[in-house]
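Structures follow.
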Structure P
Amino acid sequence: MSVVKKTLAKKNLKLMYFLALVLAISTALPIYIQSNFLESLFGVSSVGLFFVVANIITFFCILIFPNYIRKVSNIRLAMTVGFISLISLLGLSISNNVYLILIFFTSVTVASSLIWINMDLFVESFSNNEETGKIRTLFFTFMNAGWIIAPVLAGYLSQDGSYSKVYLVAALAVLPFLALLFGNRKKLKIKAVYDRVNLVKAFSFLRHNFNLRGIFVIALLLQIFYSAAVVFVPLYLHQYLGFGWDSLGLMFSVMLIPFVLLEVPAGILADKYWGEKEILSFGLFILILSLALFYITSSTSIFIWTGLLFLSRVGAALVESMRESYFFKIVDIENLQIINLFRTTRPLGYLIGSAIGAIITWFLPLKFVFIFVAVIMLIGFYYIYSIKDTR
């Protein structure tokens, strides 16, 4: 890459980092209140079912999304998806109709997955393999900074028990994201020639490439953890242990600090010294331990639960950073079908986690979700030790 191209790439990456921050604030604002929002309308046993339906639709939308990226362009689709997110969030903030709420909720779920695929392609187009770990983890650090800001704001906005203001502010946060995309639309036109998307070929390639299959399973397990953490932990802490939103907002912000502190150092260590496997193993162990502690702990101490939540995100930050680093070292931007298939792990993980939660909450107390997910996560060790390290 020439000096001029490197300079332009760095400028574009700085734009991507800021866009990730703004977009993450919009995405994260409603994420921890939505299960309680749905529970207030439909009851706890139905919450998991709504997430299942939304993520089934999201999964199929992700599968067909690359065809539109090839035909329309990444920048145009990013602006379109962003606009859909804006309208859906506004709809959730003002609608009282149950059916419209479910439509808007599903639209937001779909849009929040698709827009990050657009962002993946932007970032990958300005990256080089030698610095993939650093670039990807820096991108995630800015994104996670937005996630840290959002819970405190969401907790403040929902203190009165109303969630409409959370969705309204989330909608307003989409506006600068759309404005920046539109203002920089010319420089964000990606010239890459994408592979023609063939799902049969993509699944076959994944099945025969053990490294890709391994990191796919690890990514899926991380999303199953996120489904338990995002859907059922806030519900458990608020409805069963009695934490108010003023406390929960602060707790959730503190728990997300490891994403900002750990991902860049982990990416640099993976690039220069260790590779990804050792860090993945340590992160997965912490995730499983924290889920077991969620199940065991009956304390209502804000300090104990903040510590447990923080510990869980130490593990998640390490796994997430190594997932990104490893995957984008073995896949290039032109492999759109593989990148797209990889991003189906989010709705698949939420689908599996929500289905587990929906079944368990019909028969057992909610906290049993955590121990079931912990047992499932043990599968990850087999795949971590089976993939080939990048160093």
Structure Q
Amino acid sequence: MDLNVLKSRFLEVFEGEQAGEVAMYFAPGRINLIGEHIDYNGGFVFPAAITFGTYAAITKRDDGKVALYSGNFAADGVIVFDLTDLERRADEPWSVYVKGVIDAFFKAGYEIKQGFNAYIEGNIPNGAGLSSSASLEVLIGVILEDLNGLSVGGVDKALLGQKAENDYVGVNCGIMDQFAIAMGKKDKAIKLNTDTLAYEYADCDLQDYQVLIMNTNKRRGLADSKYNERRAECDAALELLQTKADIGHLCDLTEAEFDKISQVLTAENLFKRAKHAISENDRVKLATSALATGDLPAFGKLLNGSHMSLKDDYEVTGLELDTIVALACKQEGVLGARMTGAGFGGCAIALVHQDKLAEVQDAVAKGYEEKIGYKADFYVAAIGDGAGKL
């Protein structure tokens, strides 16, 4: 996004209220290369920040108020609230994420006194599963840190963003999205242990291949999807497995260990949910090794295996995601594809040879529209840096 355009849009909205220099901030979206629906099961995930994201132009206020405007939700107009009144309204729009982060900072003991005007605009497709909400949460964390002279580490900003989503917004998300957005590095993926938050950066050398993001354009609201239901099923499966093994999370088990004690899960849905989490965790370990050794065909097969597990065992894909992944996998030059994000719509990714990108996109677009009845959108993802002041 052109920062001069961002500034001019800020001035159009907040003309007459500007108090000093306009500061600019950015937080990316994320893709998860592999390791889906296990960040709340103690598993490994392998996300990366992308160059799409959320931008903010900010000026300070001297009245302790926050005034927000989103270029993506212009119909909501300017939303104003006081830093001393963070009560959530029943009809709270997108500002719920901003209030939630401020509330999380207050409750963590940080002193937040500086009000501000904010023009916010993102180029992450809303509802696509590339973590627009987590991007906004981490963005607000960076802004609060800077305006109030705080020292908040990247990991803590991620945790506070997650806390806002869990406790204020009411979505029981894991840590992966906020972590990748706060801690991302250009051309690096992050192998993250979601239990301990131990992490390491891995070179994301895809050789002659690129990550094609395929947006099904089926919107899915995370809070009212089956996300919380899947978490509850995993918790129920864990409780039963703990009668047979000394574990704190589903992903503490290997597939071999799970096979020995899985008979305790007599309900089919609990067995399938646990099977996905445990097998997906093993796929992450294999995938990171494959990427490290440059074995992209093996990496692609693991992407395919991840999608099938999410389809058959975790049941979070649906017609649109299954269609777009199947179409991609049929194309020459594609090593593998899978849904990414929470599912029930949103995006899938495919590992595509750079010489075949246009052909693959055209073929998948045609086949998808013929079957589903509306168009998909496509983006080539570049892996970029995490959130910060511009």
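Laboratory data are not the source of any read-out in this text; all were calculated from the coordinates shown. Just so it is clear, the structure is predicted and the values come from calculations on it, not from any experiment. Cβ atoms are built from the backbone, for glycine too; each structure is taken alone.
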Margin query: Of the structures labelled P, Q, one was used to calculate helix-only ellipticity at 222 nm (-39500 (n - 2.57) for each DSSP H run of 4 or more, over all residues; to 500), giving -12000. Name it.
Written below: Q
Checklist line | Winner on distance in nm of label points 7 Å out along Cα→Cβ at positions 163 and 259 once structures P, Q are ranked, highest first | finding: Q
Item checked: Given 16.9, 50 for Rg and Dmax of the Cα atoms in Å, for residues 91-242 alone, calculated: source structure among P, Q -> Q
Check: If relative contact order in percent (Cα under 8 Å, 6 or more apart) comes out at 23 when worked out from the coordinates, which of P, Q was used?
Finding: Q
Check: Comparing mean projected area of the Cα convex hull in nm² across P, Q, which is largest?
Finding: Q
Item checked: For 6.9 (mean projected area of the Cα convex hull in nm², for residues 211-322 alone, calculated) the corresponding structure among P, Q -> P
Check: Of the structures labelled P, Q, which one yields 34, 27, 25 when Cα extents along the principal axes in Å, for residues 59-146 alone is computed from its coordinates?
Finding: Q
Check: Out of P, Q, which one gives 20.0 for mean count of other Cβ atoms within 10 Å over residues 83-90 as computed from the coordinates?
Finding: P
Note to self: Of the structures labelled P, Q, one was used to calculate distance in nm of label points 7 Å out along Cα→Cβ at positions 67 and 339, giving 2.0. Name it.
What the structure shows: P
